[in-house]
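Below you'll find the structures, each written out as structure tokens.
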Structure I
Amino acid sequence: MAYVLGIDVGSGYSKAVVLEGDKVRSWAVIPSGGDYRGAGRTVALAALEKANLTLGDMARTVAAGYGGNMVDIAGETSTDLSCHATGVHHLFPSVRTVIDVGAQYSRAIRLHDEGKIANFIMNEKCAGGSGKFLQVAARILHMNVSDIGDLSLKAQKPVEFTTGCAVFAESEAVSRISEGASAADILAGIHNAMASKIATLVMRVGLTPDCAVTGGGAMDIGLVKAIAAELGTNILVPEVPQITAALGAALIAKERV
């Protein structure tokens, strides 16, 4: 059976997935840094090493993402939107609305029944609904981003932010800390502010159940719960939400073999 490789070079992280048929043989995620060509190659080799395979074993390689067109080891490229749609539809055939929370921007994607894109919108001009907001919060509170989700669930009185902008929210969070607000309450407030911005995107493309959240933001359980509450719907989350587009790229590679 042929092996194929999908690579997604995002602004924050690069991901790679090796497929054997429809089965994920291995995957890898690394920070992108500033060298997208190098990051694409490095993450691909990391995934291949896990599978005990080489580039020469790949029948086809497809790259996508912010730096996808810089990946010189890929035979072709695809749009990351198409890859997200393909990856999510493969994992959750019932999903019609995809929320991707990336490092620099978030987007809402509505899918047709067959998994093709019907509509999409993104907030690339504002970090208020993206993973950047979470990074700002972690820096202010001197903690790891990975710890934010669980801590936010312990909030007793979530802080209500008067701005949805990550830049202005930073100074507002500092003020709330000086006023004695707990870290949990500040984080819950940030999640609510992000969820409000994300919900606006979703409503503009049209919320159609089922709904899934992907990207690094989907690893934050507090944010996922806030989005679900804001939208009033259940949310599906892939087991490894960061690699959805890389999976989609690999599936597209398989189709083109």
Structure II
Amino acid sequence: MRVEYQFCESDKRGYQGVSLDEQECHAHLKGPVKDCLLDRQERENTLEHLKALTEETGFDANEDLLADIKALEDENVEVQNFRIGEAYAELILEKEFSCRFYWNELRDARNPKGNKTGADLVGFIEEDGLVLFLFGEVKTSSETTKRPPQVMTGAAGIEVQLRNMYNNRSKRLILLSYLKSKMRLFPADHPFKLDYESGIKAYYSKAEKYKLFGVLIRDVEPDERDLSPSYHRLKTQILEPVGLNLLALYIPIQKKNWLPIINSVTE
């Protein structure tokens, strides 16, 4: 990962544009990004369970069971590019920015092609030894005629979404409740529970602390204007001690090729 530009107003507020090389992107798309889109761990657990049914003595498997096993064995991914962008954002935030996402939100989807509710990113970020709640939005854009692109400044853009998250306490409470609902799924000493307890104390401390993160996924040349105007508007509307970071991730592969690479058998 190469830093193309950055602006650090403080340790917890600023923006950054980073780029990746093509070989690295191929490895990401065919590896961890695809794993996220498939929810590979859950998929393999389900496949193992269904296969075990076929091996039970006296159990007569119907055609639907065999068809579902075949469907799970097919790892072809069918998603829109913005879903790939969201998976890529999680990967980079985890690898490079000390963020943690313990739960693949595909498991909560009733309609795999539907939009996420509440926020694109819900997790934790560690800063100076303190773990905070992270609420984020992700947008993917190839637009070059406007800097920032429309997905930053439009009615449903990152600026509006982050500002609404900051101003709408009820919306954040729903997300906190969402995270709390996952607590029962993990043992008492699991890192998820430890992060949640740290995050909730920071959130409800006198100086309320949490992080808002906007991620812009681009398949065009880096340009600081993608983030700079948006950040300087938002910093006057989202006030400290709330953390505010914008990240532009520049991928040197056109987004029309992302899905073919994910589904390719060979490099």
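Data overview
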| read-out | value |
| --- | --- |
| Origin of the value 24, where relative contact order in percent (Cα under 8 Å, 6 or more apart) was derived from one of I, II | I |
| Value 115, calculated as volume of the Cα convex hull per residue in Å³, assigned to which of I, II | I |
| Winner on Cα Rg over 2.2 N^0.38 Å, for residues 88-143 alone once structures I, II are ranked, highest first | I |
| Winner on distance in nm of label points 7 Å out along Cα→Cβ at positions 56 and 184 once structures I, II are ranked, highest first | I |
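Taken together, the values in this text are just the output of simple stated rules run on the coordinates, not laboratory data. Fair warning: this is a prediction, and the values are worked out from it, not measured in the lab. Cβ atoms are built from the backbone, for glycine too; each structure is taken alone.
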